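Read the figures in this text as sums done on the coordinates, not as results from a lab. In this text, all values refer to a predicted model and were calculated from it rather than measured experimentally. Cβ atoms are built from the backbone, for glycine too; each structure is taken alone.
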Structure 1
Amino acid sequence: MAEDKIDIKSLDYTQLQELLESMGEKKFRSKQLYEWIHKRLVLEFDEMTNLSKDMRKKLAGTCTIEGARIIKKQVSSDGTAKFLMRLSDGNTVESVLMKYKHGNSVCISTQVGCRMGCRFCASTVGGLIRSLKTSEMLDQIYEIQRTTGERVSNVILMGIGEPLDNYDNVVKFIRMLSDENGLNISQRNITLSTCGLVDRLKKLVDEKLTITIAISLHAPNDELRREMMPIANRYSINEIIDACRYYVDKTGRRITFEYSMVEGKNDSRECAMQLIELVRGLNCHINLIPLNPVEGRMGQRSKGADIQAFKLLLEKNHINVTIRREMGRDIDAACGQLRNKEKGGNYDEGIRKD
């Protein structure tokens, strides 16, 4: 059974060397095998033609090439493509391909569902089923490259799930994705979005990665943030800001704050002034996000004029701010919407592996 086999795509280069040595194979075979899986993106051992038939047979008997397969695709009028992918256990996740002049960006999921409970997000409907393996995160990118025939140059961990809730697999994913023996995507082109698990955020900083970190802030004070995001009951905004200062001091890199604009909730002049005071003196960028309304979840998007006024006030106070360019609004654009729609509204259909 596949469950008894080694998930070879989740093995980093050193682990793959150790596996082949334990099988009596020569060390140089590791580079060939790693390239077949992580550069040529093959799905079957029989495709690895520079490996002996005997070696391929041994690999097929002890290992499996786990991953994700596209089962549904939606394409927006602006070229954005959203993919529903099925995992080997039958669960599904979403990935999004966005095409820019500077290259192709892919937003991936890190979990099946999410337990963070943010009230404006479709990903949390139905809770967390399980975290993704490293191979399942990698293969969202690999599958899109196989399908389009085009290289992915930027990756965002901002799909379904909280990346730092799947810490070990996510860190391994980042290291493998940026490995020169694989796709070799620069860590500077990888963005991780988190709602602010402070202890793990500080641990991530100490990993000495060169990725960009984005904080899902969405409110300028604890009272409002607790209403919007249950995780705020565990970590205060001041704790999050302290962790952000730690990141900036340690890395010299700018931190990004994601701020979804919800009409009548967090888009007032008072909220803007509180946000200004909160981040004053911090090397940061604020990304204002016109809300993708989710049926049964919190509120509607702020009016365009209110978003512009909020942005102008931040700019007048010398805060670096942009309004996120909307892509894919004519499809199920918000994280979790396509997955929920595919399940016909039955949010408890996830397949648990306990």
Structure 2
Amino acid sequence: MTLVGALAAPAAADAFSTYGDAYRAFSTPPIGNGSFGVAGAALPDGRLLMVTGNSVYLETGVATASFDEVAILDASQTGGSTDPAFLSISPNGSRIAIGTGFNKPVAVFATSALGTPNAPTTLTSGSVADYFAVGHFDAAWYDNTSLALTAGNFGQPAFVSLLDTASDPSNPTNPLIITNIQGASGGIAFDSDGRLYTANGFANGSASDTGNIRAFDAADWLAGADFEVEGTLVGDVLSGNALRFDAEGNLLVGGGDFGNFDAGYLGVVNADALADALAGFGPIDSNDAAQLARLDPRGDGFGFFGSAYNAATGELYVTDSDTWYATIPAPTTLALLAAAGVFAGRCRRV
């Protein structure tokens, strides 16, 4: 585990102003066969859950950066391996969804199905997990059964669908809720008011540009909305991938728009600037550091970063293949974590 930068951060400052002061760099589980990277997310108790190859790994304790294999995906469904598109945990922590890659299914299973280090669970189709043959690039849970998915075929408009994970996997309920994204799929996120955020991930001669992020009120996306003509443009950042919210309502944005030389950082859109955009004052100014923070833990300007957020610790993760960079929490948070012994590396059953 490596600390990058100074540990000191103003205890009273908000997250937006302290992100990037320091990072805790750590390695993920080794990239598995058939995978180009690792996907992951934080459980409600703060431990990270990750997937690569055909294996699901659980962190042994909060911030230990040590992982045990606790589940194995059904090889008959994944072809023996995955190149994971996403791992997403439902709002109450009870369900897990894994996008197993191009032309492969979305696996959904209960968190309680995870095994132990010496007895990983095989996530058998039909008995332990459901495998839905639906298109996917990124995903976000709207509630504990509804999973929004970005998807699209090359050269065709991308879209967002809403998978009912309680429906029959052989005939899934998966209606389109955002259509006509004139380009590739981008990220997806929901804010606390149920607005849906998604983006044009790679423009295809359309009205929207690569990295255009639009927000849609719940009433609009539930009725079905056209990306190019509806919603609110909130900003143009990178390629609009890996969209996530932190606890303060700042919007995290990953990817890269190399056509416009907009790359090499993870973007953090200030919550106040985002609120102004939603109120009709126009999209954020990406060149204003008070509205968009640019995080580059590598310091070389060449990263193509993803993001994750840990609500239990307040850490934002800048993800970079098999290395993740966790923003160091405020000193008071670190002290509480240390006092609780969360760095001790004890393994617990979920």
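On FRET efficiency 1/(1 + (r/R0)^6) of positions 91 and 131 (r between Cβ atoms, R0 = 25 Å, to 0.05), which of the structures labelled 1, 2 is highest? Walk me through the numbers on the way to the answer.
On the way: 1: 1.00; 2: 0.70.
Structure 1 comes out on top.
For helix-only ellipticity at 222 nm (-39500 (n - 2.57) for each DSSP H run of 4 or more, over all residues; to 500), the calculated result is -2000, so let me know which of 1, 2 that is. Considering all the candidates, the number was obtained from 2. Assign the value 23.6, calculated as mean count of other Cβ atoms within 10 Å over residues 179-186, to the correct structure from 1, 2. It must be structure 2, since only it matches.
Can you spot which of 1, 2 the value 17.2 was calculated from, given it is mean count of other Cβ atoms within 10 Å over residues 251-258? Of the structures listed, the value fits 1.
Computed over structures 1, 2, Cα Rg over 2.2 N^0.38 Å reaches its largest value in 1. Once FRET efficiency 1/(1 + (r/R0)^6) of positions 43 and 115 (r between Cβ atoms, R0 = 25 Å, to 0.05) is computed for every structure in 1, 2, the highest value turns out to be that of 2.
With distance in nm of label points 7 Å out along Cα→Cβ at positions 35 and 75 derived from the coordinates and found to be 1.7, which of 1, 2 does the value describe? Before the final figure, lay out each step's value.
Values: 1: 3.3; 2: 1.7.
Answer for the origin of the read-out: 2.
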